[in-house]
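Each value in this text was obtained by applying a stated rule to the coordinates, not by laboratory testing. Source: prediction; values computed, not measured. Cβ atoms are built from the backbone, for glycine too; each structure is taken alone.
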Structure 1
Amino acid sequence: MYHFVCNYDRLVPNIPFPTEVDERFVIITLIDNEVYCIEDVCTHDGGALGDGETEDHCIACPRHGAKFDLRTGAALTMPATEATNSFKTKVEDGKVYVSVDE
């Protein structure tokens, strides 16, 4: 099931858009005209990623610097060793939708 998140024009390229979808905290990111969604949680310590710095399709945890791929949720650097969840997205009629069903 897809849930409406925001209007597409609200997204700024490479800037995370933290929000809540069906009681899950997520980050929506527009990269190269594609919309991606990962869970807003660092698997190292459980903190939020949404305030982290982004670069080259990655977000760095603002506390300990672990990097995650914004497209897939993959953990790229220590101290994180596990991926954060990634979710399917779609854009229809200028609106962004996310499916957080696993």
Structure 2
Amino acid sequence: MKLKPAKMLLIFLDETDREGDVPLYEAVVRRLAHLGVAGATVQAGIMGFGSTHRIHRKRLLGVSDDRPVTISVVETEERLLAALPEVRALVREGLIVMIEAKVLE
């Protein structure tokens, strides 16, 4: 088994964030695909809070009051650094984190 160095980009948004007529998470994923990033996954959270300390959660009968959403991307550092200016232009609020990762080959 071989481990290849990589980076993981985590983008934390709210489910109701928008870019024009589409959800922001969709706009970000489409932009990443256009930029040639290897892949991205969107996960909807059950509950969370951010810098405002306002709790976001799934309510009764599955109705949301602005659930947290995370986009995960694993890619080379160079490719992520090249994509970051365009991602940052879309994500005006929200948290973007880049951490060390190892990809199993």
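Structural remarks
- If mean count of other Cβ atoms within 10 Å over residues 15-22 is computed and equals 15.6, the structure in 1, 2: 1
- Test item: percent of Cα pairs over 15 Å apart calculated as 64, pick one of 1, 2: 2
- Origin of the derived value 0 (helix-only ellipticity at 222 nm (-39500 (n - 2.57) for each DSSP H run of 4 or more, over all residues; to 500); candidates 1, 2): 1
- Comparison of 1, 2 - label where relative contact order in percent (Cα under 8 Å, 6 or more apart) is highest: 2
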